[in-house]
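Next up: some structures, all given as structure tokens.
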Structure I
Amino acid sequence: MFISQNQAFSLELPTSGNFETVKSGDTLISVLRQNAWTKSDISSVLQHKEAVDFVLYPGAEYYISRKSPVASLIVFFETESDNALIFEKTAHEAKISYDELKYTKKAVSVSGKVVGSLQASIMEKVPSTAIAQRFMNAYVLDYNLRKSLQRNSPYSLTFEKKYLGKRFIKYGEVLQASLEINGSEIKRDFVTFKNGGAFIDPMGTSKKPFYAPVEYLNISSLFQPRRRHPITKRVIPHMGIDFELAIGSPVFSVAGGKVLRTGRNRAAGNYVVIKHLNGLESFYNHLSETNVSPGQYVEPGEHIAAVGCTGYCTKAHLHLAVKSNGRFIDPSKYVKPYPYHKRNKIETYRVSATKKYEVR
């Protein structure tokens, strides 16, 4: 069962095992202790970087198979990828593996009407905060959903459910979305590409001047003139968009331009600032590393840095901000939902999608 990392494999869960739920305050150490693992066994497996970086989320399920009081197999399923952290206890040793699992995926469609908040309305049909947030991610770069939605606006979505054998493990990606906004049906299709994907309008093109700075748009916070800061707890402006991604994920220039500054400060952590030909400036904060220097000219979509969690940060993300004439402006009005190096694939998809929808 335990093979080299980065090789996707099919995990067969013993039928004698059970699924447990992560409780508030649970850690890898506490779960292993609860299942009779010794201090020596725990110490040996938790030296691995994969275990140190792994995050348990309350409410998430994990799998346990026991032989006597000791759990011989414990599997923690990662929420943001198809990887799993797997602990195995034998008579002679304790082992750990971090590998990609081959899930069986099923597409499921639901529909409803917006009553109250959009998130709550979707969760009445699909009990998953992640699915509701992904649905909203399909629209937030183009619409202010709080202002544009009307009561009883119809919506529909198609999303993935992931299984190991016959057991449902977790929800996957939202594949298609439809939402009535200002009286019109607005569709979004999720287009996948290596290392990411993007929600696009299958029938239209974007005239926004900037491209996405990352390959997967998981938006955790929008431009807000008034927001309670998660660390300082003070109500202060959030002058950009946060893209939540794993540490080390590549960050790209939203357009060509000249690097004005790089550096590090207490709030932004490691940062890069680029001045573009249209006079706008783009800011990239909380980086784990940077690949450019002040005065350097960069091409559109050039790999300039990596996502991190430096400065004021509770979880790894990229904070993208945009300035015009010395003032921060809402980046959503300027950023396309896909990176520069994926533009050809997106346009190819739109051509095929246009023919498909015209046939309908």
Structure II
Amino acid sequence: MDRLLEHRILPWVTLYHWDLPQELEDAGGWPARDTAERFADYAGLAMDALGDRVRWWTTLNEPWCSAVLGYETGRHAPGRRDRGDSLAAVHHLLLGHGLAAQRLREQAPRDPAEPLRVGITLNTTHAVPAGDTEADRAAARRADGFGTRLYTDPLALGRYPQDVLAALADEGLRLPVQGGDLETIAQPLDFLGINYYTSQFVSGADGRPVPQGRPVTAMDWEIVPEGLADHLVRLGRDYPGVPLYVTENGAAFDDRAAADGTVPDPDRTAYLAAHIDAVDRARAAGADVRGYFAWSLLDNFEWGYGYDKRFGIVHVDYPTQRRTVKQSGHWFSEHIRNSRSGAV
């Protein structure tokens, strides 16, 4: 942290990126309400340790992944498959955010020259009807409800979306909301982080995304930069007064070093350029977008994919740990240096 500040790099701390201690998972994990309280305790400890140097705090990264991939589909740790547990995890993650935000603000050192800022990062779903039919529109709204509004509405508006609650009731399911929970969740947001990689074109036939024949990344995700612009404008419209940051945006490609030692990655360079342009267009259309973070600085461990997927703008040779700035990294540096848009 001190080295970042020495180099005039503003530190942003993310308290939770899917790394629940095993002891808490053994006690029930995020489906258990007590985990939200323990997360608030952890936030207080982190503030005590770093609060004199860090003023930007993100409570959770992508609670959808923690709840759905961890407790419903089993694709991520802890690998459980129970829809009821997943929904309980959704609520308790959001409750944990609210409790942690309160704790951070209570324990933060007072520094009027640098106000404390607390927010959360979501991987919201930009759902688009695959066709011009009522079934497609209904399917897209359902995807939006479970992928975006289930999180953004309680955070920004203090309520869960009624259509989502009704859909859950049809399944015989409910969120474990107790008195005062929604007020706790709806703590003032100094910023809302949005992670964006692609859009979903949803069909009413089965509610699944329909490929559009667009170019894809190494993750097999279609490249839809205009979706980022549309999504940011929509969020700005639906949740006015909440500053937005693009906290993750980038692409995995199969990068290889050239004979001269450079790492050309024109596809990633084009991806970043197109999406930063989309942020500029969203700002021009009125969205209050105040910053952009590329994912990621380094090639790194991508969870279930291990080291197979490279997102970095800096190449890492894993056996030697040698770092080489890729073409995209040089472009990104130059763009920041020359940018007048304020988007990066």
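A short reminder: the numbers here are calculations on the coordinates, not readings from a lab. Just so it is clear, the model here is predicted, and its values are computed rather than measured. Cβ atoms are built from the backbone, for glycine too; each structure is taken alone.
Details
- Answer label among I, II for the case where semi-axes √(5λ) of the Cα gyration tensor in Å, for residues 53-188 alone, calculated from the coordinates, equals 30, 17, 15: II
- Among I, II, structure where distance in nm of label points 7 Å out along Cα→Cβ at positions 261 and 333 as derived comes to 1.4: II
- When helix-only ellipticity at 222 nm (-39500 (n - 2.57) for each DSSP H run of 4 or more, over all residues; to 500) is computed for each of I, II, the one that comes out at -11500 is II.
- With mean projected area of the Cα convex hull in nm² derived as 20.5, matching label from I, II: I
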